[in-house]
Structure I
Amino acid sequence: MLIAISDPDDPRIEAYRAVRERDLLGRQHRFIAEGEVVLRVLLRQQARFEVESVLLGEGRAEGLNDALHLLAPEVPVYVANRRVMDAIVGFPIHRGILAVARRPMLPPVDALLANLPESALVVGLVGLANHDNVGGIFRNAAAFGASAVLLDQETCDPLYRKAIRVSVGGALVVPFTRVPSADALVQTLAEASFEVIALSPSGAETLLRVQPSQQTALLLGAEGPGLPPELLARTRTVSIPMSGGFDSLNVATTSGIALHHLTQANKG
């Protein structure tokens, strides 16, 4: 049953109020999913994420009937006209589709790695503070079948609304957890018998010559500073050859190239 909302101050939709400001302040173990594609992914991932409610613009429910049937009967689906919905969220919400879901507890990194398949490709992110890049990397990780993503403490939240949107729901598909530091990330992977490949313009090998191990971890750093030198010294460093010495690929683009190569090389 759809629940009509005519008052932007209705307490039932408190979780959706001032979305951008709340993005920055946090939502007490909840997150916002935005857009039809992301909502459909979220509703297929309810074993991991508990959906608390959905807020739709008028006219959007009919096209989502098949997806909304995946919701438990007690989960409210609110509907508001464009004016009311814009007033609730604090900006023009052109997609007209939002949902609130609970964050699961992040698993310990040792447990996450121990439960991966025998042949696994893991992505490690170090110091990535850009939500677009993190979202793009999760999109690529989902597309190429990465088993998990590990994030250091400096890397931004993959369940930030914009990161989820850019990932096209990939951040809801690929398991992830955090580690205390970049050093701990490399140490944990090594102890779990992963071969750690660090991408860097100064890499000692070219990606095209890399034959991945059965358990491989791809390490990515922020654009500009890249991965710390002390971390590069402890890993197998790899570069992507570019024309004329140009070495400024976007990190999300880089991840797509590297993940494609590593997955296809394993198939070969």
Structure II
Amino acid sequence: MPHQPLNPYTQKNQFVLFYQPKVNLNSKEVIGAEALIRWQHPERGLLPPSEFLPLIDGDKLDFEIGDWVIKSAIEQFQLWQSQGLKVPVSVNISGQHLLKPDFVDSLQEAISRTTLSDSHCLEIEVLETTALDDVEKVASVMRECINFGVNFSLDDFGTGYSTLALLQQLPANTLKIDRSFVRDILTDQNDLEIVKGIINLAQSFKRLVVAEGIESDAHGELLKSLGCELGQGYGIAKPMPADALPGWIKRWDQVNGKHQ
């Protein structure tokens, strides 16, 4: 029997967040975790966002899910903090969501309802290509959120067309190098040169840079030699359920000689 068509509109309670650690490649410190939405479908199992988010792009449900992701990630940070684990979380939201008239107010309200001791617990990742739609407006929204402690990064950096203009106008303190460039840096000279260029650009503009898609120790070592200190990818850890992260961090710290 064929699968029923996917219908996210009737399955809101089946969404879950997985978390992928981000680490400092030099010190081995866990510096954060990216929240990644999944759909726990009753018939098809755990589905990645590419399977369902395109179905709601620009729709009201897109904004509702985005708000849920932010709220859930903040609550998860609070829970980890109460357990003695301080792991800042980052979330991905669409450009349309960021530009909603009430976005800043709703985000500030979500943070104000918590008892966070550190307002810099949250980073919002914005796709570089979506930021191109209305750079001035995006920059204005980002500045308002930065004023109450939210950090920003430009996701999939290098895949857009107005990189220099974006760096000049957008107050994001972090650039994320897209995994499509990182994956083949060991064998593809063109990708290696692109990654070098992005790292140099980030350093020139005094931005942090995170490499996505680190698949092996060799990737990490090459990136470190190029001046990229932060990274994430399957070579470090796959996305995992929230309750699995504390145990993973404990094992990671033990392996890397950081366990107290």
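The numbers here are math on the coordinates, done by the rules we state, and not lab data. No experiment lies behind these values; they were computed from the predicted model shown. Cβ atoms are built from the backbone, for glycine too; each structure is taken alone.
Source structure of the calculated read-out (helix-only ellipticity at 222 nm (-39500 (n - 2.57) for each DSSP H run of 4 or more, over all residues; to 500), -11500) within I, II: II. Tell me which structure, out of I, II, gives 1, 6, 13, 16, 17, 14, 10, 9, 7, 5, 3, 1, 0 once P(r) over Cα pairs in 5 Å bins from 0, in percent is calculated. Label of the source structure: I.
When mean count of other Cβ atoms within 10 Å over residues 35-42 is calculated, the result is 17.2; to which of the structures I, II does this value belong? Write out the running numbers ahead of the final one.
Details: I: 20.1; II: 17.2.
Going through each structure in turn, the value belongs to II.
Taking distance in nm of label points 7 Å out along Cα→Cβ at positions 91 and 219 as the criterion, the top-ranked structure out of I, II is I, with the highest value.
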